[in-house]
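Listed below are the structures to be examined.
Please treat every number below as a calculation from the coordinates, not as lab data. Bear in mind the structure is a predicted one, so any value in this text is a computation, not a measurement. Cβ atoms are built from the backbone, for glycine too; each structure is taken alone.
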Structure 1
Amino acid sequence: MISPSLLAANFANLESEMEWFNKSCADWLHIDVMDGVFVPNISFGFPVLKHVARICQKPLDVHLMIVQPEKFVNEVKALGAYLMNVHYEACTHLHRVVWQIHEAGMKAGVTLNPATPVSVLEDIAADVDLILLMSVNPGFGGQKFIPRTLDKVRELRELLARTGSKALIEVDGGVNLETGRQARDAGVDVLVAGSYVFSAPDPTRACEELAAL
C-alpha cells in the first residue's frame, strides 16, 4: 500500500495537489501533524486539515508528531480520519490512548522513532492496527533512509507473529524505489513517501512505480 505524505505537497496549491492525488493509485493520504515541541518543526493545524479532508477522497492516515496526542482524538475524528497514529515516545499511558482512538471509531497506530527498540511494543502490539517505524528522524522531509530500519522491520514482523497481532507495518522517511523495494522485501505493508511522490515530474507515475514493487 502507498500513503503519500502531504508534508511534501505544494501548500500554495493544495486543491490542485488533491486533484491528481484523488485520481492516483495511492491508498491513503499520510498527514504529519507537528507541534514544534515533540519534533523541531511545525507543519499544519486542524483548520487547514479540515479543508484538505473535504477535498481528499482517500482515507486519511493521520500521524501526530506531538506531545499529548490524546487531547486531539476528537479533532482527528472530526476530519473523518481512517487511522490516528501516535508516538510511543509521546504517550505516558499508551494503552489508554489506543483505547480512546478505537472508542472514537478509528484505527489505532503507534509509531517508533529510529532509536526506540521494537521490543517496547511487546505488550501493545496485539491491540493496534498499524505500527509505523520511522526510517528517518521525525520533523523534516527529504532525509535519507536509515538502513537499520530494515532490521527493525524484520524484528517487528517476528514480534507480530509471536503476539498474534494483525497490525500492518508502515515505514516513513527516505522512501524511493530502491529503499521501498528493500522495505517491502523485509516485510513492510505500507510505504509513506513524501518528496519522492510530490516532487516528482509525474506524481501519479511515481505512485504507480511504488505500488508495483
Structure 2
Amino acid sequence: MKHLSPEDLLTQLQWRYATKQFDPDQIIQADTWSAIEESLILTPSSFGLQPWHFVVVESQNLKEELLPHSWNQTQVTECSHFIVLAAKFRTADEEIDAWIDRMVEVRGGERDSLTGYRDMMAGFLQRMDPAEQLQWSKLQTYIALGQLMTTASVLGIDACPMEGFLPAEYDRILGLSEKGLTASVACALGYRAEADKYASAPKVRYPKEELLTLL
C-alpha cells in the first residue's frame, strides 16, 4: 500500500484554509465525492456506535432556505456540497443490539461472545442523563468533522467548517427532529473562488513549543 509522505501531508494541510468564498460553478466530481462519503463512513467513534447521521445538501433550493438561518454566510449557497453533521439525541438499547448484530454479520462469530461488550456499552450510556448523552453524541460529530476536513484537503477539495447556524431551524428544514437527530455542526465543500483573499493569507498558529509537550 502506498502511503502519503509526511512532506505531502503537511503541504496539503498548509494548503487548506477555512474557505470564505467558493466558486459556485465548480462541482466536486462524482468519484471524488464518493471517496469523501466513504471517508465519513469510516470515521472512528466511541465503541464504534456512530451516534450521528450525515445530511448532504446538494439542492440549491434547500441551500437557499438554510442561508438566512446560517448568519447569511454565503459559503452555504456557493459551495458544491453542504454537509450537516447531525447528532442523535440518544442511543437506545435496540441500537446497541443492532450494532452487535452488525459486528457478527461483518466479522462472524457468536453473538453470545459479545454479551459483555454489549452490556458495557449499555451501562456507559445508561449512566448519562438525556442532556449528557446528547452532548456525547455532539462531541462525536467533531471527530467526523476532523476526518472530513483532512480527507478533503488531501483530495484538493476546499472546506469551511461552520457552527454559525440555528440548529432548531436546520432541524425543521431538514426534518431531523422526527428522526431523533439535531444539527451539531456543518461543513461546506467545493473549490475556492479566485477572489477569496484568505486563500493566500499565511496561517496564524502558536509555536509548537506552546501547544505540544513531550513527556
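Supply the structure label, taken from 1, 2, corresponding to helix-only ellipticity at 222 nm (-39500 (n - 2.57) for each DSSP H run of 4 or more, over all residues; to 500) with the calculated value -13500. So the calculation was done on 2.
Taking relative contact order in percent (Cα under 8 Å, 6 or more apart) as the criterion, the largest value within structures 1, 2 is that of 2. Comparing percent of Cα pairs over 20 Å apart across structures 1, 2, the highest figure is found for 2. When distance in nm of label points 7 Å out along Cα→Cβ at positions 8 and 24 is computed for each of 1, 2, which one produces 3.5? Of the structures listed, the value fits 2. So if we calculate mean count of other Cβ atoms within 10 Å over residues 168-175 for every structure here (1, 2), which label has the highest result? Checked 1, 2; max of mean count of other Cβ atoms within 10 Å over residues 168-175 sits with 1.
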